[in-house]
Structure P
């Protein structure tokens, strides 16, 4: 991996009683330095998925990569009924910031995790000093949804059809390698995703930690709160969006965002929505500069 060795992270658990449970995280870097960066993963994934990307930064940075509600080892409740938007993710992150960050930190994320970070910033009371967003989900605003239009969307239906059980983690890795969303991932990245993305059942088989219904619900309840957060965000924001299949559909809003003086927006040539997996060196360089800036 580019000649860099990813340090084995420390597993952490943070009690968030106001949010109804505990948040799990992986911590990289020396405990002798203050926390530099919090990283939030994409829908359906987990903190461990980004180990090979973030681990090499541990020589100079202290990083906390979190498992969002309904993902990985986090035990915060997942109630599907009457879900509205991604505010729960925002409020979980704000509660964690109050617990772990005595001073302002950089917050970064990928996809849904990037959008969660953006939504938190206007409410963080200075706890977030800079955002780095890798292909955040910023979709075109729309009027009243057509009944059934979200439920029938390819992303929702694809998540609901996702195979949830395998005979073993090895079987899951074999099924994913070189296929579908994982086509551009390294074997190490897939192995890391599976390590924390599945839980072992009593019969020895493994099951997705993020239930397909929960992943589908995340797609279905997206409600454009992020646009208001983007305009209200008080700190500098760097957005790196994919050239192909991007969920960061901001072409009609770029001038407005740039006019705030807080945004730097770049398109990563040749990258897909999984640009952190495809461009790990770029991700590390951008995060290092964000912390130093």
Structure Q
């Protein structure tokens, strides 16, 4: 576990050109599934601000099922698979509509990319996906990625596998050759122990190597609205690091968090490229 001064590592983040940002359900919605407009507006403003500076941004956004629950005024997530998929289909439309409306205020266009593991495993479709990403980025269009919940059940059934959007964001970062992966959560970063149970828990600023101690600090599951916890975020950081991509886990509810990370300020936990092994 590294807590030494890593100012040079933080400063390096400001040089990142291609950035994948993952945002979780608990960041963009309230407990009832309605949109958290404050967080969404801050996120979209920061994305537009970074694109104005020439950054290439890809957003991996969870929330389809959560938003669908809110839009349909359901008291909880459905338990039957086909109902979950139907709710996801409704929520995905709402999600993309909201992103499109917010980004249009800054004169940016968004594009939807829905993926399954089969899409990425197949070499032909994988190449097509990469080509599509590149064409969108060249035109300064924001690609918004989510798992295709209406045809894939991986995310719904298996927390912590590829189906989790934390993992998907790392795979996307690797596919497009990103310089940085930012995972926005409902916690400030990785702590040395569970901050909900230990008042003396300390935020780890930088991880130079993901070892057994770091694994133990990751804990278990996430919120009721999402599918992941800190462990899936740690696994995503490992995938990114092993591909030579720095990763940051930070609190998506903090105003200007994306700008702060990309300006080299000490926010969240930085996982240095190469620390995955």
Structure R
């Protein structure tokens, strides 16, 4: 029996590491936890095939056959990567947000868990970590900016918050049947009531019920670095869940974030005071 595919994706500092810790505790779920290259490899295959002269020639002469070969090959690559003896295999990468429909072509049963969080607190978490390691710069030299400028850059369309945020915005345009395969998981809900939150998620995934004890969380995942996401610190794995304190955000930066991404707050945080 082929395992079902579940992609964990979403925004940085939004609980994906903790989520994978708890997913890995379920006996029917295989979840390694660290970010995987699988998504990038599939995107690379698509780009390479689209530019390959032999592939293009085959499509000219026998499109259905050539396209069928490509689909079978990419499906085989995906299935081979996810080979496991459990009901579900989880793969984590923020780039899954950009290719939801492509994945469903290869694995129609696929589901997507999108981790989200109050954007001001995401910025605050990154800035707090920067202040702890202020003698080191970001890969793209964001330490050279003042706090307002750094916040502005973090939300740029090709930066660590802005890039996945654009993809989340685009999700609204997907067909209804695709949207039904996407689960938006708010960080605040996960931290506030992890047992109920995970019970609901396990039900949505179609696995057996399992009660998560917030005081006893698995720490058997591989330690992950965020260097490849242009950050400069390690994800910490904890054996229990402690609700984090809110980061104090300068009012000017908070107002700028709320104004620029009002659509996000209307969709995912409608009850949050403006």
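Coordinate-derived values only; no laboratory data. As the structure is a prediction and not an experimental result, all values here were calculated from the model. Cβ atoms are built from the backbone, for glycine too; each structure is taken alone.
In table form, for the structure just shown:
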read-out	value
Answer label among P, Q, R for the case where Kirkwood radius over Cα pairs in Å, for residues 209-248 alone, calculated from the coordinates, equals 12.6	R
Per mean count of other Cβ atoms within 10 Å over residues 41-48, the highest-valued of structures P, Q, R	P
For FRET efficiency 1/(1 + (r/R0)^6) of positions 33 and 201 (r between Cβ atoms, R0 = 35 Å, to 0.05) computed as 0.30, the structure of P, Q, R it came from	P
